[in-house]
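Trainee: Multiple structures are listed underneath, in structure tokens.
Each value in this text was obtained by applying a stated rule to the coordinates, not by laboratory testing. Remember, it's a predicted structure, so these values are computed and weren't measured experimentally. Cβ atoms are built from the backbone, for glycine too; each structure is taken alone.
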Structure 1
Amino acid sequence: MTISIDLCGKSILLTGALGAIAEHMVRRLAAAGATLVLTDIRTEAEAKRILDAWKIEPSSYLYFAADIADSNQVDRVVHAAFEKFPQLDTVIGHAGGCGLHPFAITSEAEFEKIFRFNFLSQTYLARAVLAQWSPRKTAGHLIFTSSYVARMPHTKISAYASAKAALENFARSLAMEYTEAGIRVNVVSPGNVAAGSSLKVFEEDPAYREFVLRVSLGRRNSPESVADAFVFLCSPLAREINGQVFSADYGGGIGNRL
């Protein structure tokens, strides 16, 4: 028996859609046949240039520029997505990330900004999406992107690590709260990925780099492998998975998770 993942006929909303890891998510989801509703903070013109460079067919996606840290903009995008695709049943809250931010020199405003971007923004997305699914009685699937630092914290990323820990607990709470409605909530938690903000922190902080290489035995996640985890969760193969944190971390968390 041959098993393949076919997402033809499925519409998927993806936030943070123009990042380094998202590139591979977009490529793989589109290749599997999904129609994508993409949103990021960049303008439509910038998005078109990026997506053209990724060789994503214009017919396979819609793009909306939005700041997901603004709940009104999130509501606008979600409303527009469901107007176009009323049967949309899969939403990926992928936007997030940060650089190094030692607590002592991180202002109150900056700390709150990082936390809002990585956690509260996901609650805005969830609230807007659930408001669409509930009256439609849609058995939807919310998937969030976390990080292994939610359970293996490190210095100089306290706001980010705290936000991701909150996100994982939030996802599990929603999974329990909405299980009777048939709505599932899961999380993909990568290790240190050789792309995006993970790569930036890895390159800038020798202590963090030593920590990563030690706990993962020198192996780091590729963005392609992280994208594969999302494709699996979007597929019918994952139809009975709910309230889980998928640790796509190359085993770096074995014996080290809180």
Structure 2
Amino acid sequence: MFLDRRAVLAGLVALALWAGPARAQADEHADVPVVAVASSLRFAMADVARAFTDDTGLVVKFSFGSSGNLSRQIREGAPFQMFLAADEQFILDLHDDGLTPDAGDVYAVGRIVIVAPNGSPLTPDANMDALATLLAAGRITRFAIANPDHAPYGMRAREALIARGLWDDLQPALILGENVSQAAQFALSGNAEGGIIAYALALAPEVAPRGHYALIPEDWHTPLRQRMVLLNGAGDVARAFYTYLNAPAARAILSRYGFTVPTGG
């Protein structure tokens, strides 16, 4: 079914970064599936959705949040038909508990970056040496990451800070986003010296002008293997979107946002 272009664009506008995490709601059109999506994909998925609609005439609706919170909503019966997690373990656990027909596919591997807003005393560098220097001088008062209790990008940020030996000293300055998109908002608002966020968010045209970033070494944290899966009862449109995400057009978009994507199939 082809929808009016204005309707499609209106739906995409709702994907703005600073919107809070959304819970899934039953769509008024039964043929528009709700896809649960990790917040690191907020901008990349807007581009994928646009391409998917242009190529197929089909539409999907997104509910963004931390992978942990989305997984909890699935267990509570939220009407999602597909789940794109930032950490594959959430999907493997759902499959083990019988909530998915299979274990899905790894669609991307993510990276984390240290960021600082324009005008911050912090100049991001890969080894976080500037952060260590400013922290020792008492010049880091607010530093944002996603909540490591349920957000994979927050978990990896904590691992990287532990690897650099900064985790304990940074505790008084930490501010936690509910998900990595909110952490990006906090880090780049101008009220914090910086933070650690998803590389994909730092690359987004809507975010990039707000500050500067440096990639954190991959071996400082567990790999961010991002897996997707269809949920039990998924319909034809969700299945078409799943297939599209494994195709070259979608993979090219994810690559532009800094994700490493599978090269086969």
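Trainee: If distance in nm of label points 7 Å out along Cα→Cβ at positions 70 and 118 computes to 2.4, which of 1, 2 did it come from?
Mentor: Numbers: 1: 2.4; 2: 3.1.
This figure was derived from 1.
Trainee: With distance in nm of label points 7 Å out along Cα→Cβ at positions 126 and 190 derived from the coordinates and found to be 3.2, which of 1, 2 does the value describe?
Mentor: Source structure: 2.
Trainee: One of 1, 2 was used to compute relative contact order in percent (Cα under 8 Å, 6 or more apart), and the answer was 27. Which one was it?
Mentor: Details: 1: 20; 2: 27.
Source structure for this number: 2.
Trainee: Which structure, out of 1, 2, was helix-only ellipticity at 222 nm (-39500 (n - 2.57) for each DSSP H run of 4 or more, over all residues; to 500) calculated from, if the result is -13500?
Mentor: Values: 1: -13500; 2: -10500.
Matching structure: 1.
Trainee: For structures 1, 2, calculate volume of the Cα convex hull per residue in Å³, for residues 166-229 alone and state which one comes out highest. List each step's numbers first, then the result.
Mentor: On the way: 1: 105; 2: 124.
Structure 2 gives the largest value of volume of the Cα convex hull per residue in Å³, for residues 166-229 alone among 1, 2.
Trainee: Computing mean count of other Cβ atoms within 10 Å over residues 54-61 gives 13.0 for which of 1, 2? Before the final figure, lay out each step's value.
Mentor: Details: 1: 13.0; 2: 16.4.
Computing mean count of other Cβ atoms within 10 Å over residues 54-61 on every structure in 1, 2 gives 13.0 only for 1.
Trainee: Taking 1.9 as the value of distance in nm of label points 7 Å out along Cα→Cβ at positions 78 and 94 derived from one of the structures shown (1, 2), identify that structure. Don't skip to the end; give the middle numbers.
Mentor: On the way: 1: 1.9; 2: 0.9.
For distance in nm of label points 7 Å out along Cα→Cβ at positions 78 and 94, the value 1.9 is produced by structure 1.
Trainee: Work out the source of 0.95 here, i.e. which of 1, 2 gives that when FRET efficiency 1/(1 + (r/R0)^6) of positions 62 and 110 (r between Cβ atoms, R0 = 30 Å, to 0.05) is computed.
Mentor: Numbers: 1: 0.35; 2: 0.95.
Matching structure: 2.
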